[in-house]
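Taken together, the values in this text are just the output of simple stated rules run on the coordinates, not laboratory data. Keep in mind it's a predicted model, so treat the numbers as computed, not measured. Cβ atoms are built from the backbone, for glycine too; each structure is taken alone.
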Structure I
Amino acid sequence: MTEPSFAHLHVHTDYSLLDGFSNIKKLAQRVKEMDMPAVAITDHGTMFGVIEFFNAAKANGIKPIIGLEAYMAARGMKDRDAQLDKKSSHLLLLAENETGYRNLLKIASAAQLQGMYYHPRIDHDFLAAHSDGLIATSGCMAAEIPVSILKEQPEEAVRRINWYYDVFGPNRFFLELQQHDIPEILELNRTLVEMGARYSAKYVATNDVHYIEPDDYKYQDILLAIQTGAHLNDKDRMRMTDPTYYLRSPQEMSRIFAEVPESLSNTLLIAERCNVDLSFKGYHLPEFSVPEGFTAQTYMRSLCDEGLGRRYGKRAASSQVRERLEYELSVIHTMGFDAYFLIVWDLCRHARETNIWYNARGSAAGSIVAYALDITLVDPLVHDLIFERFLNPGRNEMPDIDLDFRDDRRAEMLEYCARKYGDDKVAQIITFGTMGTKAALRDVARVMEIPIPEVDRVAKLVPFVSGRNTSMADALAIPEFKKIYDSDPQMRNLIDIAAKMEGTVRSAGTHAAGVVISDRPLTEYLPLHRPTSNSEETPIKTVTQFEMGILYSLGMLKVDFLGLITLTVMAKACDLIEKRHNIKFNLNNIPLDDPKAFSLLGAGNTAGLFQVEGQGMTRYMVQMKPETVEHVIAMVALYRPGPMAFIPDYIARMHGEAEVEYRHPALK
């Protein structure tokens, strides 16, 4: 007798924020352990996790099925009457093919950007217009067909079933059956089976998975309490009906739905039909318009030739400069990034022409092309900077130039970017906040009604770990923390639960600087989100539903627009100097060899100075007594985990107080 097989098609991960407790990697591993061939992701109203899910499933030899549990508006998706439109119903959608996936992107985006009212909603008209390539089910008990049945409105239920058959047809619409400890659900299933017989309907069994293991129900319950601001002991708070919303095995699902065996085999049929490939398919750089008679490659060469003349004068024709330029241009063109450099050049050009001070930070300083295009201010030849640290032909990665703009005019740069490339092709980038060790302790303690002073006593003992996130294991390595854990049963329970909650996605925010720019409307590649609570005031009114690492893997162009108050202060100071002394300073001509400036640094007067004003850095500046900008550069380079331990040695050798040792004669 063959073992039963089954595919879960209704699954919430922890990207169903503060509702799902299914870690994607653990989910994929557990599906593999249970010998199930496929699994779906159907988070509430968003597609935050679909790429991570796709990759995790593939890594485990599991077929990923991309879906969404959408919210259907009570009326139209733009209606917002407090009485009539507060409630919406659920709807399960699965992408059968690439067309279906693109429609899911549009549905998830429109729900956030146009339909948001308590929930991100769509309506019947929008769904009908974007139904190609999608498989739909009648949904869970909160979907419109089951709600009509439970309200004893059979005619309304029939009308809605007819609508779904008209839109999706008999091969792409399934009646969904679930089984949990809910009194009404048996009658609901019986009615669905009876009604379905009139249509020769196809049935599909699901389990509305919200967590992976049976014991995880208590952690998911805590998430719901955190989400609703309730205490676990509140009798009337929102909670799941029973602890059966886990990743049930094929054997268990076969026992539960033995009377409707086709509902089990249909999960495999749907899994076989759903084929969506979300792997890397190339870069999606925006089109950059160049003057007539030029290509992106020849126009950039022309700009570089002009820039080198300005930067190097007579030296521009030297073999050192020309060879470096030719090499960089060759690498840039071979890797397909001509347009990227032109896009960044254009942003810097606009900033210069509108007197918005800017600077590029990071490894881009190693590029003579960036220097010739006035993107960077640092001569890579003078400072022996390495181009390959910025762009390496051996690594198939998009270059990354971080641009600092004066913070009081950063919004103007964002507005220019959106206007030039189109609002539909430009978005800010989402970030996800996860529960750290301290946050997990405090969140769990609040819902368990543990007094704040008692929690603080424990949370304050959690150490800071350099270079990675602190874990509960790090905290338990602290003797005082471990003593509380061993001696206080209530705290032990709190710590054990909080350790399970660590890393759970808790919230969505917006990256402080990142902006994605595309060659086509972004919804052809990814879903969009409404502005989060920390991004409403910017000129770019959409946020990607994918975080930065995912955008890189999809070949999207990301540019960082950082706002730097130091540039604002410097620009305003130079304006005042020009008004009072008729001397015009800018980033290109401010002296870098003023002894008085270095005396200020050596005296510890670093307040307001970018990268050197921290307490630790100031202490070392006082010890170093820098005399050149190279000394400051060395300190900034050393002041990070690892080389920081060698700062005292460096200072001692710099002042001749210790002998310089060379690991190899070539270093001399």
Structure II
Amino acid sequence: MVNGLLLIDEGTFFLTDKKGDVFGHGTDGLFVADVRHLATWSLLLNREPLRLLTSRNLDDHSARVFGTLGGIELRDGPTVSVMRDRRIDHGVAESLELHNHSQTQQIVNVVFRVGCDWSDIFEVNHPPSEPEGAAEIVGDGRSLRLSFSLNGWTRTTDITFSESFQGDGDTASFRVELAPGRRWKLRIDIASTVDGLTESTLRATSPATGLEHRKPSVETFIEGAPRLLTRNRLLEATYRQSLEDLACLRFSAPHDESLRVPAAGLPWFMALFGRDSLITAYQALPFAPDLARSTLKALAYYQAAERDDFRDAEPGKIPHELRRGKLASLGRIPHTPYYGTHDATPLWLILLDEYERWTGDVDLIHELREPALSALAWVEIHGDTDGDGYLEYATRSAQGLPNHCWKDSPDSMVDARGRIAHGPIAACEIQGYAYDARVRTARLCREIWDDGGRAERLEGDAVALKRAFNRDFWVDSLGHFALALDGNKEQVDSLASNAGHLLWSGIVETGRAAEVSSRLMSPDLCNGWGLRTLAAGETAYNPIGYHTGSVWPHDTGIAAEGMRRYGHRDPAARLLEALLSTAGYFEHRLPEVFAGYARSETLMPVEYPTASRPQAWAAGAPLLALRTMLNLDVADGELKAEAWMTDVFGPVTLNGIIVRGRRVTAP
């Protein structure tokens, strides 16, 4: 959670304390392309830190700080006020203004201290045991250059001041003589060089100008989304915040700046991801279809062409994570990209079909035919390691993730006795994705690619998979689906939220769906705010375990959408009512994850200590919730909608939903 000032732009973020200072703690600092470019950035006035009066973000790109000189009692009436502005937009523009309110001259010694550790984002929590590389700071009286090099890899940060300064090494000092009633202003530009390209800074003198500059990006994104009409103020505010978060999390794909894809979340996941970007794009399709187009094209570009054990890659596989930092560039980690995800490939096929249904963009479907067939081949061959019809994963990389499903922490695949399953593991929801991917790809084959033979085969394979899955994964003695099958094809029999994804995929037999919905809504899984990742009655349950008892908003939203698929309106409505009530406790910005304590026990949702916020699929969850509550689908090129949950949320209307190039209203 952010407790200071946070600015975000194009995958770059600048996190400081409330005074605007950075001292290299945690993820504080200026991070550009997965590397910290400023670890120290602090202001001293007459050798004292600023005395803070107030500070806040003006938006996601700019912030303002007001204060006075330190070391002076406020009751004595400070004579000098201080205003510090900062804006991020392809670089950082900062200004410092001093104002003398007294009738006598005031002398203020202003000192900026700078420094950088050049940490890769992966080194923040696990720094190297010994320092390496060559770092230096060079000044010329108007600017400071911070640079780093290691085995041919280089990064620089240039800090340029509007006035000459004194100082050596890591300081820039200014002696300011303020006449009575006068002001003094200093402008600072911070530019970072990555891969030989320097991020240019804007020279505007106030955050208001910065707001105008960003309008084509953030405001246009929001203005292009459907307009929500509702008397439900919580829903209205949460919808607006979700759009803002998705807008600010977008960045240009490294290979093509025209493709604007969502970063997974701040601070740890400001990069291109497979699973996260695909699910976010699916959630946002009726609201911002270009996110899906960009995500599909970007991930197809990085689709694996050959086997690479270090990166867990096989031909046709969609990547998990692409990094551009020091460790990836030097080949020390496999994220160039890394392919340790067994669900991104079927999810890519699911999004491809859903994108065509909503947009009618047949040209893109033809353009991506070969990547789609390669992805399908991976699902049918490489993803099924033993040919039993199920997708199983096991990392081959010494630095690979232990789990290649969305619950990718080491202890997530655990049985009812608390034992961690050994692979290869067939996670239940991935089989649902594989089923849905076959059904959807069959439609594209028949209706667009003129390949009826392949469509018929895929439909037959989907029927067989559904039958086998409902036989092999159902735990008769417990009355729920197993979390997974382990390497011995034994059921990993714990009760978990993954069953909601099974409903969303459609793999659950109709006669069993009501029982699955009912089990999800039981008190051991639904804690009153959302769905626990692992039921409270399980041996391994931990309310603050990352995937063993916490609540993830996107997970809860997918379960509600799955209930809608089977016509289970009442449990879906109760689940969404619980989830959206949570947003009010987080300033309408749902976090990545929060603790699984029961609502009756805490009376408020409990924050998870390291949760990303903003986070992409958490921001997408309210958008998917609107689709669920309005029963939105596109069938035969027409929007189908109804006021499905008016008794719970009041009248809700979306004006301007984009359906196959037209703006329509629902319901």
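A few comments on the model shown:
- Among candidates I, II, the computation of Cα extents along the principal axes in Å that gave 88, 74, 54 used structure I.
- Value -9000, calculated as helix-only ellipticity at 222 nm (-39500 (n - 2.57) for each DSSP H run of 4 or more, over all residues; to 500), assigned to which of I, II: II
- Per distance in nm of label points 7 Å out along Cα→Cβ at positions 266 and 290, the highest-valued of structures I, II: I
- Mean count of other Cβ atoms within 10 Å over residues 426-433 derived as 21.2 - corresponding label from I, II: I
- A value of 1.00 for FRET efficiency 1/(1 + (r/R0)^6) of positions 114 and 170 (r between Cβ atoms, R0 = 35 Å, to 0.05), calculated from one of I, II, originates in structure II.
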